[in-house]
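In what follows, structures are represented as structure tokens.
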Structure I
Amino acid sequence: MTDPLATDPPGDRDFPATTPALTFDSGGATLRGVLHVPAGRGPHPVVALLHGFPGNERNFDLAQVLRRAGYASLVFHYRGSWGVGGPWSWSHVLEDTAAVVAGLRDRELAAAHRLDLRRLALIGHSLGGFAALMTAAADPSITAVASVAGFDFGTVAALCRDDPGARARYVEAFEGELGPLQGTSGEALVDEMEAAGETWRLAGLAPLLADRPVLLIGTGLDPVTPHDVHHGPVVQAYRAQPVKKLEHHVFATDHSLSDHRVTLARTVLSFLARYR
């Protein structure tokens, strides 16, 4: 078997690799995505990659590695981001992710792109890690889920409620990232997070993920999602449940895993291969 990080796989003249643009309807907006379809008759297992806030790192490198390993991988934008219509909000990210999952299960789309409707995994980074875990918890048919430097909104909501200084810092931080987004503000995003409260605490999802493969990756040099706040408590809760197929790591890198992209890819590939 070829190494998907170093070698292109064999081509297939009858069933070539393709890169179609896809659209999905969600809340009256048209979400735009790119599907990376491997060569071969398939059907191919599917991985949806969920980007963070605001989405500067969109993980196209992972999408290409996954395709070379035989997975159909999707990268898409939520509403209100990167030219997609509609207003941005955390709740819309969750709604949009669920809409994309439903769209990928459309039988005509699956047949056209040789997708396996029974094997759909979610991998998310930062906000996307939160959305991946939340969506998998709500949808038992998702076969595996991975969160990379996941942002625990429930934990941060509690911090903001208890500490006005922390709240002001999050308002300012969110406001500073709104360049590619529309229809929101730092204040609105903190208000929404606080209103959701404990329902968005990732540790509380443990019972709903207990029987599925879960990969949690923390980042040890990361001021955005410090692992002792966003990673360690979630791992502890999932181990206590227990989440029987839990795998977890902390890598000594920054929030975007800027110098650990190969390590990230190999970790994700190894995790998915165990449950393919």
Structure II
Amino acid sequence: MGQRDKRRLEGKVAVVMGATRQGNMGQAIARRFLEEGARVVVSGRNREGLDAFARENGAHAIACDITRRAEIEALAEATTALHGGIDIAVNAAAIGFLAPFEEESEEQIDSMLSIIFKGGLFFLQAMVGAMKRQGNGKGGSIITISSAVADIMSENHCSYMGAKAGLNHMTRYVAYEYGKHGIRANILSPGLTVTPMLGDYMAPGMVEAYAREYPLGRIGTVEDIANAALFMASDECFMTGETFHVTGGLRLRRNPTTEEIMASIAAHAPSD
């Protein structure tokens, strides 16, 4: 096989956290990595979803709760035992809810911080440790899947925005502290993206309201995110501590307001 024909992640070992739900970002990223020659371990809390994906795509599944440090450390150890190390680690674990700022409950806030902020920190710690232990400056690439709203405003998202912004800053810290070990840590920041989680909130007209604010004329897909993650994971990527905005130009404009979204939903409602 010539150099030009070589798959971009040939020989690499990747861990993808948050790949339990069919068609989500984690699964799209894992599938793209497999296509490019990586050996992939998919993880998350839903054992059934992980096993189904692993069977269909030739990955290895290890169930893990990102909010439990011991389980994340065990994931890193098991992956190293299976494949001899970890070259790429992607945190695509997610949770989301919509609530007016003054109505966010303590339970909702705790859940958000536990999965996104605390779990994200545990993931970074475990993957940094595993990559350091490989020695010889081999290092690796850590990719945090964040959100455009860590940087720009969106109504009814306060805790989510804050948790993602904190996770981004921790990722930059890893880049700052561990570059000397050959470890790159970057943030992949999507805008509104067609995912199963989005489907939980979807109403006719909602996507159209957002798409009007995207200079490229559409919202993102999981394939857009997976293609960006492929570059960030590859040896071609000379980036660390950076945020890769995969938003179709959203940050040049803004997210729609609640009033604009509701007006678009009303305009797309079936007439009697």
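Given a value of 18.1, 61 for Rg and Dmax of the Cα atoms in Å, point me to the structure among I, II it was derived from. Attributed to the structure labelled I.
For mean count of other Cβ atoms within 10 Å over residues 20-27, which structure out of I, II has the highest calculated value? Don't skip to the end; give the middle numbers.
Values: I: 15.0; II: 22.5.
Sorting by mean count of other Cβ atoms within 10 Å over residues 20-27 in descending order puts II first.
Given 18, 11, 7 as the derived value for semi-axes √(5λ) of the Cα gyration tensor in Å, for residues 28-67 alone, which of the supplied structures I, II does it correspond to? Traced to structure II. Of the structures labelled I, II, which one yields 20.6 when mean count of other Cβ atoms within 10 Å over residues 52-59 is computed from its coordinates? The value was obtained from structure I. Looking across I, II, the calculation of distance in nm of label points 7 Å out along Cα→Cβ at positions 44 and 236 that yields 4.2 traces back to I.
Only the coordinates and a few stated rules stand behind these numbers; no lab work does. Just so it is clear, the model here is predicted, and its values are computed rather than measured. Cβ atoms are built from the backbone, for glycine too; each structure is taken alone.
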